[in-house]
Structure I
Amino acid sequence: MYDNLGLVKNSIATIITKVAVLVLGIVSSVIIARILGPSGKGVLALILLVPGLAVSFGNLGLGVANVYYSGKEPEKINLLVTHSVLIGFFLGILLFVVCFLTINHSTSFTKVSHEINPIYFILALSILPFSLITGYFDQIVWGRNLILTINLKQVITTIASLASIVLFLIILKLNVLGAVLSNICIGVISFLYSYFLVKRLTKIKIRASAVDWGFLKKSLAFGFKGYVGNLMSFLIYRLDMFLITFFLGTTQLGYYSLAVGLVEKIWLIPGSIAAVLLPRLTSTTKTEARKITPVVCRHTLLWVILAGLFMYFAAKPLINLLYGVAFAPSVLPLLILIPGILTVSMGKVLASDILSKGKPHYAMMLAFVAFIVNVVLNIILIPRWGIAGAAFASTVSYSLATVIWFWVYHRESGVNLSTLFVPTREDYKLYLGLLLRFKLFPNSWIR
């Protein structure tokens, strides 16, 4: 029988790591916002959005397959690594060429980005192969349930990110260019770290002749439906930024990107839990999974509500204090986004359960519906309500997606939905046990 205490310990250890990463990340974002101002921050957000979109397009579902098969069939990790490197390298180059041509020849893109030096986009896109391979490698490590290893990488890369931002923005005073160069440095560091992590799991020998075409086809077929869902999800989360730039300009994007960046910090809770939950569920029986997921959902709900309440009351004073009154327009969209972020946090946990069962097609169908709703509402509301309209469109689409996830989970598991919300006596005992264990045996958290 699965050890719920172990699951919660790993989740809390991950949350502690992410809190440290969160604090360091906020320091970095404050430096960027203070130096660049709303308009410069909007320009940077748009520049980094392009490679982010390219990476989402280039994933091809291989990342989803890497998590699944590294957990289910660890003897094939060497094949996963070989496929990841070859596909990431060649696809990264192809995506760079496509993005380069789009930036230079698309009139629609030029209308959005006319005030930005094209060289900034090219620099940001230059690490696409590294970014793709890094993502593939990280998902192999994630599938092996190496939680502490993943946590350590996040801390180290975040510290390096802060150091590079201080160097390029404060010391060298390179402004937007400095922020782009910082992003490149972190991409390279993250790639090297992930390479050495994977090297500890298997010998890396990259040869085209080593490709197992049958297994590669199987991996891509498995991951494709999840890939479509993940791509749609990325567009749901970020397409509004393109539309804001198109309708309102980069200054308004600067306000909105700050609001999104802050409110999405709430996701560190379900993200931490999902990072522990998915690889564990992949290697457990259906009976055990039916017991684990409701427990995780109940605790996730508790913590995201607390985080949401804190964000609601602290948003205005924190933004004024840390980022300055210049970013005061970020407060309203942040408040509107909070309910949507809370609901989708539950959806992320349920999505991990469904994916662990080898059914990524649900993510594709669900994300498609939410994507259509999101696009239509953004096109209608942004010209009328500005960035508040974009926030409202996101909250509606996030909430709709979560409602559908509840329905899918109930259909697949047969579990009563009330067990996802209503605390049990065992939940209270679990927290009491954690408190006692932490008090009596603090060193147990690192064992």
Structure II
Amino acid sequence: MAQSFDFIKADTTTAPGSLPAAVDVSSASLASTTRGTPLSAYIRPPSKSIYPASDVSWSYSEYTTSPNYTAQKTYTWQNTTRFRTSCTMSFVAYSGDAGGCGYSDINGAVEHVGKRVGYSIEFNHYGTDFAIAWHKLDNSDWIMLIDDQPLTVNWQHPGVNDRLWIHKIHFNSLRVRNIRLIVSQDTGLHSIILPGAADIWQAPRRYRVAISGDSYVQGVGATSDGAIGGGTIAGELAYQTGWEVWNLGQYGTGYVSDGSIFALWGYQRYGGARRVSALAAVPSPDLVIIYGGGNDSTFSPADVVANANAAWTALKSAQPNVPMIVPGIESITTGGWGSQDAAMNAINVATKAAALAHPSVHAYIDQRSAPTWMPGTGYDGAKNGTGISDIMICQDSTHPLHAGFRYTVMRLVEELGKIRV
């Protein structure tokens, strides 16, 4: 029997001292997990207030000239002794890329565009000024935190494409600060630039999580918010928990679906050999999450379960001593995947039962069972007042907007926090 909890939204009407009615627990799970530490102990959420505007100013412009700091020094993307990234990186040349940038390359794909995923950059900084030079391929998103306080309320979309840009930060006070930047897969890191009197050094290691999954994890193309590659499930999880999240998502994939529309990129189903190798390459994670499966909605529950069982075994072999949590099929009931709503419900029930019986799965989080996390059949451009999906799901009727990703991860973090590891 799996050492697993099945966490659904808690039933607050349950009498104190008893298990909520919606929590499905095996006796083996209960015995093993009560000896562990709840994941909530490792969560360090961001401040609810933004960093004081009285102490910071920032600008964002095309990189036509250097900042010209006094005794200026530059640390290129290869200099990872000075900063920490939630990925490995490799050089990719693009038109408009004047400086040679590093792009994330960790999800197991074989072609450079398909390898890219969102990631974080983190360092400690002493001084009043620094600048980050980066290459943006699309109107994709970023958010910065300073001492765990967000610089801006929302994810930022710079509205630029295929250019090298520079992001300058100035502080009005001199002290040490922690700087953390979460960016999209379409962001190449060129360098971090400082005045001679300033310094940066690698921040301490955070709780490290590897998350594999589909486009909800890797990123979404055109939405009315812009391309979303930073603020996905992976990026929002990093933002809301303070964790260092390694994004191993691949568009269009699932336990059975191999993302064949992205065949040139070498995408594979969740249990594919390259996906397993990508997970094995993540250095010493504390937790593994295998997310979603909505792309399997055209396959039978039996096929999905057979492939899921094989995938969980294979993925566990990549990180055998790390707990693996499985948030199940996405919760939406709108026109996209929602046109397969009954099939997705059946797959969710079947994979949930399989996960709870699988020795490699530590916990299964059910996003679809009543009440579903994302009620409603409307979406951006086709609102119908049936639920919150009107303002959460983008015009393709399948993927979230920023509000949808933030809300989904808020629910996910709530459930993760209850699990003992």
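I have -28500 for helix-only ellipticity at 222 nm (-39500 (n - 2.57) for each DSSP H run of 4 or more, over all residues; to 500), calculated from one of the structures I, II. Which structure is it? Please report the intermediate quantities before stating the final value.
On the way: I: -28500; II: -6000.
The structure behind it is I.
Given 19 as the derived value for relative contact order in percent (Cα under 8 Å, 6 or more apart), which of the supplied structures I, II does it correspond to?
On the way: I: 23; II: 19.
Matching structure: II.
Can you rank I, II by distance in nm of label points 7 Å out along Cα→Cβ at positions 213 and 405 and just name the one with the largest value? Provide the component values of the computation, followed by the final result.
Working: I: 3.9; II: 1.1.
Structure I gives the largest value of distance in nm of label points 7 Å out along Cα→Cβ at positions 213 and 405 among I, II.
For which of the structures I, II does the calculation of FRET efficiency 1/(1 + (r/R0)^6) of positions 157 and 397 (r between Cβ atoms, R0 = 25 Å, to 0.05) return 0.70? Write out the running numbers ahead of the final one.
Details: I: 0.25; II: 0.70.
For FRET efficiency 1/(1 + (r/R0)^6) of positions 157 and 397 (r between Cβ atoms, R0 = 25 Å, to 0.05), the value 0.70 is produced by structure II.
No value in this document is a laboratory result; all are computed from the given coordinates. Just so it is clear, the model here is predicted, and its values are computed rather than measured. Cβ atoms are built from the backbone, for glycine too; each structure is taken alone.
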